[in-house]
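These notes open a run of structures that come right after.
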Structure P
Amino acid sequence: MIAYLHGKLTLKTPTHVFLETSGIGYMLKISLNTYETIQHLESCKLHTSLVVKSENQSVSGFDLYGFFEEAEKDLFEKLVSVSGVGAATARMMLSTFKPDEIRQAILMENEAMIQSIKGIGPKSAKRLILELKDKMGKPLADYGLAPSANNMIKEEALSALVALGFNKPAADKVIVKLMSAGANQSVEGLIKDALKLL
């Protein structure tokens, strides 16, 4: 699995780029959100997601998607995990709205905004909200729009606990409890303290 690529941008379009690293040129499909960030750059690092295309239950090809921010990549992977939402639709969503706007729309159950995206109908909008609402964390207003150092520590600790197999809402509750009690404010300390309570 390719986690990210860092290299020279030899071609940039609003839909894809060619990124050269170690003499190899990779074609990565991108969203308009990523394009807006990289359009004036000569080189950059793109976080990647490999999408396997299949026809009649057999592999027919691969597409490599690139994202300037890891948060956008994570949202893309959550979107394509929803039944009926393919990579092209997820990229369309990320080209229509910023990742935070999509996240907020799902959290606030804003079906009208989600349906305004090309390729998303009423059923898909409902399914996106139903399947992803619990995976989006809290609304941005709960944290304040600017991520503070504490919020970054909280998010890193929560991600680590989820990766270890813990239920996200339960882990979130424990971390909030520990942080409000003034527990160890390093990521490692927070994870260790949370593990004792989970």
Structure Q
Amino acid sequence: MIKKITKYRFGDKLRTVRERKGITLKEVGKKAKVSESLVSQIERNKVSPSIDTLLAIADVLQIDLEYLFKDYKKTKKVSLVKADERESVVLQNVIYHQLSSLADPSEKHDMEAILLEIQPGGEKGNLEYGHAGKELGFILEGTGDLVYGTETYFLKEGDSISFPSDIPHVLKNTGKKTLKAVWIVTPPRMYFEKNKN
């Protein structure tokens, strides 16, 4: 089935290669088992070929598929959080500094990255319930305990820990100075969206 061309325009490349090789439209059509007229319409971006037809023509012209599709690789959006524009929220003696900006919180593989500052005696989390997802933490400064279900893990500067979030868990600052840690949560908990005034 032939569809009207939309945003993918292979025709220019196909025509350029064909002309450089001195191959006629008729020859391409015959070898690809399609009509000369169809090849002409594809080259003029009048129609969008089926994938089978496109591959057949590319094979006849010996075109590398990487070359054919390289202009159509999707670019992904980059999330940049400038140090002087970083949002912060304070919840129960814990400061949450935004490290990632969520362009699409509903994205299946999105994550939230935060810089935590927990004062001595402070804690983050809940021992009554967990939540869906996974977490990874890296201790930058200080010491603390991660209470995970019935287990307790002592953490110090340079340590990292990762775990499924569905088990109740709490990160406690058990030291005498501020506990600083980079914490990554997926899917996002939306700390900053939930606490906007």
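Each reported figure results from applying straightforward, stated rules to the coordinates on display, with no laboratory input. None of these values were measured; they are calculated from a predicted model.
General observations
- Among P, Q, structure where Cα extents along the principal axes in Å as derived comes to 81, 35, 28: Q
- If relative contact order in percent (Cα under 8 Å, 6 or more apart) is computed and equals 12, the structure in P, Q: P
- Among P, Q, structure where helix-only ellipticity at 222 nm (-39500 (n - 2.57) for each DSSP H run of 4 or more, over all residues; to 500) as derived comes to -14000: P
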